[in-house]
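S.K.: Some structures are shown below for you to check.
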Structure P
Amino acid sequence: MRTFDKTMTPRFRARLLERALRLGETLEHETDAVRDAPREVDDFKDVAVHDAQAGVDEAQAAHAAVELEEIRAALLRIEAGSYGLCVDCGDAIDLRRLEALPAAACCASCQGTHEHATTRHA
């Protein structure tokens, strides 16, 4: 298994910062959309379309906010020198996982445990 090493820090930091910028733009766009939404509607069809779009926009904004917090945490781990190590067990996170999910805080095994526990309690 290949793992993160300190020489990769600039590349991962840049990827995380770029993604944070995009998420910030998404949140700004969603905030603008809510502010600029029409206040009056002509008929029930317009109300339904507006409500459906508002629900999608709200879900996108919520997802972006969560991902942005994950990125901030990953950037803090980079600064602390613990990036690439699982926050639960301390083992190295597979580089393939970090390439796919640069903000990943857990190794695949611990993430699976979290997801199983969440599914079981839902």
Structure Q
Amino acid sequence: MTAPRLIHLAQYIDDRGVLVFGEIGSELPFIVKRAFWMIHTPTSAVRGRHAHKECHQFLVALKGSVSVETPIVTYRLGIPHVGLYVPPDNSITLSEFTNDSVILVLCSHKYDKSDYIL
């Protein structure tokens, strides 16, 4: 089993601001087939609490921050150019959302309830 790992995305910075990007095969180790984001999440909410059999995920806090607990380590995502790559068979639990958090999740597979490991 491959462990989750932080991935630093490329940034282009000039007087117009910051452009953050990741490319399939470079920073993103899978083809994206689904995307979703979490907004207006109560600070007391707990999400996730599962793994996937086949689906790879990439999580990034576009705004605010969130804690992502794995069986080995807990990550605090809160920098928009740093995301967490979560390979299959890794259970994650998301908690400690900030009031303003916007959490983007990119997935290698379309939604399939039978892919969940609870």
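S.K.: Rank structures P, Q by distance in nm of label points 7 Å out along Cα→Cβ at positions 43 and 67 and report only the one at the top, that is, the highest.
M.R.: If we compare distance in nm of label points 7 Å out along Cα→Cβ at positions 43 and 67 over P, Q, the biggest value is for P.
S.K.: With mean projected area of the Cα convex hull in nm² coming out at 7.5, pick the structure among P, Q it was computed from.
M.R.: Q
S.K.: So, one more: For which of the structures P, Q does the calculation of volume of the Cα convex hull per residue in Å³, for residues 3-58 alone return 78?
M.R.: Source structure for this number: P.
S.K.: Same structure again: If mean projected area of the Cα convex hull in nm², for residues 19-90 alone is computed to be 5.5, which of P, Q is the source?
M.R.: Q
S.K.: Assuming -24000 is helix-only ellipticity at 222 nm (-39500 (n - 2.57) for each DSSP H run of 4 or more, over all residues; to 500) as calculated from a single structure, say which of P, Q it is.
M.R.: Here the read-out was taken from P.
S.K.: When relative contact order in percent (Cα under 8 Å, 6 or more apart) is compared over structures P, Q, which one is greatest?
M.R.: Q
S.K.: Matching task: 14.5 is the computed value of mean count of other Cβ atoms within 10 Å over residues 11-18. Pick the structure from P, Q.
M.R.: That value comes from structure P.
Taken together, the values in this text are just the output of simple stated rules run on the coordinates, not laboratory data. Here the structure is a predicted model, which means the values were calculated and not measured. Cβ atoms are built from the backbone, for glycine too; each structure is taken alone.
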